[in-house]
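What follows is a set of structures to go through.
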Structure P
């Protein structure tokens, strides 16, 4: 049996699923991972799922509660060690209107708009944790085939390193639609395979959160 490890970039996948279903929907990572393999010839060794808890004060309460509901569902898999949850952290950045927009405004309006400041939470560390584990597992021989669920081009160096290890295969798995298709990442890693996440996969993995 081919040993498989699945690495899921949670926020990236959430964006693709939400665009497909036109609402914010989390997927069951265990069910999804098992849709991506051939159970006759492949066996999942581990599933890594990266997603950082939202800061309660920085997101709409409904969104915060839905993510907390998802984490409650995820706990049954982490407790049984079927899924490893990778958490990053949120950095709160102060945002201002960019200069190129200000330059097109009238002077009196420009001063007013330039004074506007707001905060935006920026997730850091989750994708790095996922990439580090991919490279480590490749060098330690923990998988024959890695499946990485993301379209984030930042993963390209980690994928190329994993593919440089003798006998290791890596596939990029993603939703393939008009909005998202991971082509930019796939073009940077031409030796990697591709496994499409279908609408049926999404429907059968979707969770009711709230």
Structure Q
């Protein structure tokens, strides 16, 4: 069973960030893998079983005034999970919030002279990376650092970047071979349909970014 966990969904889901875990859930199911999708709100306890993937989404300044202290309190547990193999997906302000909290990230972030707000389409290690970027912070479009996936892009990120979604699931399965051992029937038609939609979304994003 692949375990997905979203932190503080009522506060950190400003740009449909939960869609990232929904994409992982669907792709796992189409691949014949069992999966659960759990959400933990402010003040709620963490699950007893270590999740395979944790999502920290984007939120408003008002939302972060409530969410940041709660996130900071969870950092020891998150760090332990990461060391054990949990992958953390942090999007936009969720990515920014981890700076100064996780040792893999700098303690401060520079501000841009002007807010950047547009689609981004670029090469990332031989893959097409696409998404919408709206920030005045100097954040990486994508950072892959061991089990940390940080990105300034949203919309959600994995909808256009299916290669990244499959990389995340692949790492889960590699760490937990019992998940693969229980694999059922693969729905190849679903994968093809979604790949076509993602390709069209990237083409549209490329056109908009160029204008």
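One of P, Q was used to compute semi-axes √(5λ) of the Cα gyration tensor in Å, and the result was 34, 21, 16. Which label is that?
The value was obtained from structure P.
For the read-out mean count of other Cβ atoms within 10 Å over residues 26-33, a value of 21.6 was computed from one structure; give its label from P, Q. Present the calculation step by step, with values, prior to reporting the outcome.
Working: P: 21.6; Q: 18.6.
Of the structures listed, the value fits P.
With volume of the Cα convex hull per residue in Å³, for residues 138-201 alone computed per structure, which member of P, Q shows the largest figure? Before the final figure, lay out each step's value.
Details: P: 76; Q: 87.
Looking at the calculated values, the largest one is Q.
Taking FRET efficiency 1/(1 + (r/R0)^6) of positions 42 and 130 (r between Cβ atoms, R0 = 35 Å, to 0.05) as the quantity of interest, name the structure among P, Q where it is greatest.
Structure P comes out on top.
Each reported figure results from applying straightforward, stated rules to the coordinates on display, with no laboratory input. This one's a predicted model, so the numbers in the text were calculated from it and none came from an experiment. Cβ atoms are built from the backbone, for glycine too; each structure is taken alone.
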